[in-house]
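K.L.:
Quick heads-up: structures coming right below.
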Structure 1
Amino acid sequence: MSDSVEPPLIAAVRAGDMFVVKRLLEEDGDYDERATAFGVAVQAFRGGIAQLLLDRGADAGQCAPDELLSLREAVDSGSPALVEALLDHGIRDRYPASELLEMRDLARSWHEAGAEAELRRRTGSRDELVGTRVQDDEYYTVGELTLGGMTVRDGHGAILTHLEELLGISSSCEELMARALDHDKDHKAWARATILLAHRRDHETWTAATALRAHTNPSHRLFGAELMRLIELFSDSNEDELAVLAVDALTDWSAEETDIAVLTEVLYGLHSYAGPRAEAALLAHAGHIDAGVRRAVANGLGTRLESTYLSDEAREALLALTTDADTDVRIVACCKVGETRNGDPALADVMAALLHHPERRVQVAAVYGLALHDDERCVEGADRLGPPRPGYRDEEIGYLDVAWRYQWRRDGI
């Protein structure tokens, strides 16, 4: 092989092929190469891949400063994932507080001007702007704008929030909400704001969340519902005062919300609570026309503190949802049926039937559910599936591992 041929991982990073990068990381444990790949990803403005490499063990500290972009270039790019990669804990101390403050001001100037206006100012171009939506990291998207040969992303609000958090600067609830509501729920600025506010757990945040319930704009109600859900999720226990308040509010809210996206978020907020009112609220929407709402219902049922308990009503609803026309509803329902761990023969049989579903991911969920019920049919199902698919190891290994562990217990290994 020629010395000029790049290692496959480096080539995949340079090409921006996230799936191939994932697959190669599953196959190869060369951590020095992962550090090199991190530097290549950052230099290529591929923040999402850089984040993936960090998650899989790349040591950013092995990269010299001149092998990476400057923090200013990353902030100017508008990619939250790229900025977060450069501020990884392994190299964060390379940036003094004074530089972080300068970058905070830079991010704020971009945010306040707006990415399009600042792009036009910098390029001086009056041409038509080309805009698209792109995946910035594994979970969130941002807008990407191109004009006059320059391309930026519109994640400066999220970058600003992140830098403020690192610097210990606390922006008001109102300002953080405004940054989020400039965008939609899938944007990183929205996620940064809701997570930060939910962790504050203060009166200002709770008051803002409850006030949004009555807002005429569905996007504002969606923000309030997600904030309530996260406040409950981040609680230490179901007896926490704010958790109780959140579940009560979301339960009442579910009976009156008409927007499908908001209703779905409201119902997801009930998934970890043990109260009968929350269960009744979920059951009221078990036959909803929208598959996303039905997924939220399936996700929330059977989550009482006594994990083996399942009310008759919840049991019947989950049995129906495991045969839902929507594949994702079936998967969620199958997992929840499995997590009851109560050995109910009817529940086990409905999961066993899914072992023959045409989609592999449904079969994986069925194997997982049966294994949780200590049902030996999970072993045959796991054997047919074989090892996790290349590129999907993280998604499948946790489910299949439960079946393998059952087999080891059964066989006394």
Structure 2
Amino acid sequence: MTDAHRTVEAVWRDEAARLIAGLTGLVRDLGLAEELAQDALVAALEQWPETGVPRNPGAWLMTVAKRRAIDLIRRQQNYERKLAEIGHALDDSEHLPEVDEIEDDLLRLVFTACHPVLSTEARVALTLKVLGGLTTEEIARAFLVPEPTVAQRIVRAKRTLADKGVPFEVPQGAELAGRLSSVLEVIYLIFNEGYSATAGDDWMRPGLCEDALRLGRVLAGLMPKESEVHGLVALMEIQQSRSAARSGPSGEPVLLLEQDRTRWDRLLIARGLESLERAEGLGGGHGPYALQAAIAACHARALTPESTDWPRIAALYEELAHLSPSPVIELNRAVALSMAYGPAVGLELIDQLVDDPSLKAYHLLPSVRGDLLFKLGRLAEARAEFERAGTLTRNEREKALLAARAEACDPA
């Protein structure tokens, strides 16, 4: 790959979302907008190696894409009617949208790509494609699914948006909170898949974490008054600060209490704490993402595992459980209680969760239960739990870790 081609790819990753957003704002069709943007990318790949990268590559791509839009519409019989619908901005190919116009369109695109009318998988794939600038191949590789599957999800998503007549707009009033929740969910799902890969040979996929962080920061810039947006950014930044310490020399997982905290990224922690302060300053310190960020902040502020404020973490999980009741939150609260008040206290809560149907295939339930049983000296039971957890996880690194923990339960 030439330097020019690498530059084109880098520019595309940075500019794709704004380019597609601006074009969708003009042609009012997400599928068409993406095709036009791809045409502009092909033109850049053909021309930039010869002519050099233009001073304003984003503007160059937009101009080319708009000219392609005009050419396409002129070939259609409804040219005059279409131009009347779109307005003079498209007809004037030299006119480029103002920065504020593009930012508005970008926010509209965020809400369109994450629309609840789409399945969760479709929202994630479409968001990574049109907002993250990832190729279909990259998305498939990241989620360990066949490339045709991802391509099909994206095509169906765009068709569904068109068939359902989903408007290219930011929802208003009471609808905004629910729709924003869907946007934040998609971004955090992307982050979590990078932070703890569901399956495969890798413990983490850092690229997905970076994509989610970038999307979160863009959204925070577009919606500076929304506290939960800042809460999510804070949560991701603080969690991402541990990434260098989360794996050993051979890529094996290193659990939180065993991590070398000098390897935590203090700059990311500082940024995360600032984002958390911003969320709290906007009166959103008790939202679900802000509460999780506050829990992460307790870990970030502790220079050693022993200095962690576990009673505070347990209390935050209790507040989170009241706000968003979930067996997974209760499982996390059990861990915090065990650290604050002893493994027997945590085990008592976990034993109330073992028959929960939603946790039946969740490998972290037997993993955590095994850990508490191990601390209580009930080694045979602990081994059985670690072995069961190993059968439930699809991540090979995690399987190896759980096998080692099961072996450690054998009497010396």
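Bear in mind that the values in this text are calculations on the coordinates, not laboratory data. Nothing here was measured: the structure is a model prediction, and the numbers come from that model. Cβ atoms are built from the backbone, for glycine too; each structure is taken alone.
K.L.:
Taking 24.2 as the value of mean projected area of the Cα convex hull in nm² derived from one of the structures shown (1, 2), identify that structure.
P.N.:
1
K.L.:
Follow-up. Given 1.5 as the derived value for distance in nm of label points 7 Å out along Cα→Cβ at positions 68 and 188, which of the supplied structures 1, 2 does it correspond to?
P.N.:
1
K.L.:
A value of 10.4 was computed for mean count of other Cβ atoms within 10 Å over residues 172-179; which of 1, 2 is the source structure?
P.N.:
This value belongs to structure 2.
K.L.:
Okay, moving on. Tell me which of 1, 2 gives -18500 when you compute helix-only ellipticity at 222 nm (-39500 (n - 2.57) for each DSSP H run of 4 or more, over all residues; to 500).
P.N.:
Working through the options, I get structure 1.
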